[in-house]
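The data blocks that follow each hold one structure.
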Structure P
Amino acid sequence: KFYDKLDIKPLIRAELLKILLDYYRPYIDIFDLKEADKLLLNRPSINYRITLKPGALRPAKRLFSYSRDDTEAIKAYVENMLGKDFI
């Protein structure tokens, strides 16, 4: 899992309640990683397709320079999202 690779443990509900500001407590479900791992399927109002130009080449240079740790975190995140078919 993505968080295992980052050596970050998800917080349980009781831990979240301790650190969340009162204003955010009604929205605690938003911070639940189990719920975040679910993707709502087939929502026509927000389904998008990115159409690439045939034969178009990507830029030859990097847009951003990342540290090794950042690169590993990004790679783990992308692999996690691909594994869930989110991307």
Structure Q
Amino acid sequence: WTGWVRNEGFELRPQNEGKWSQHSNSMLAFMDWEGTPWQARIDGDSFVIAHHGDWQGHTERAMAIHYRDWQGRNQLRTLAQLQR
């Protein structure tokens, strides 16, 4: 999947467009640099992230998403970098 931010939401496009379709969502699921699952929401000029997508539990504010890409490389993206 490739993702970017538009109108305060995440636009997602699959690599395999024959099997999946493009869509938008208010949240983005990702794996951090240690392989732990998180979800992110946009809140103003930063992200709010929830461990394992548990929005009822502890959440954190983050200026960037630290994620592992499909090739296993550690990546970092700010909200400004993801906006289109």
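For which of P, Q does FRET efficiency 1/(1 + (r/R0)^6) of positions 27 and 75 (r between Cβ atoms, R0 = 30 Å, to 0.05), calculated from the coordinates, equal 0.95? The correct label is Q. For distance in nm of label points 7 Å out along Cα→Cβ at positions 35 and 67, which of P, Q scores largest? Across P, Q, distance in nm of label points 7 Å out along Cα→Cβ at positions 35 and 67 peaks for P.
For which of the structures P, Q does the calculation of distance in nm of label points 7 Å out along Cα→Cβ at positions 11 and 59 return 3.6? Traced to structure P. For structures P, Q, calculate distance in nm of label points 7 Å out along Cα→Cβ at positions 19 and 51 and state which one comes out highest. Across P, Q, distance in nm of label points 7 Å out along Cα→Cβ at positions 19 and 51 peaks for P.
If we compute relative contact order in percent (Cα under 8 Å, 6 or more apart) for structures P, Q, which one ends up with the highest value? If you can, show how the numbers build up before the last one.
Working: P: 45; Q: 22.
Comparing P, Q, the top value of relative contact order in percent (Cα under 8 Å, 6 or more apart) belongs to P.
Source structure of the calculated read-out (helix-only ellipticity at 222 nm (-39500 (n - 2.57) for each DSSP H run of 4 or more, over all residues; to 500), -500) within P, Q: Q. Each of P, Q could give P(r) over Cα pairs in 5 Å bins from 0, in percent, but the derived value 3, 15, 25, 27, 21, 8, 2, 0 comes from Q.
Readers should treat all values here as calculations from the given coordinates under stated rules, not as data from a laboratory. Predicted model, so just to flag it, every value in this text is computed and none were measured. Cβ atoms are built from the backbone, for glycine too; each structure is taken alone.
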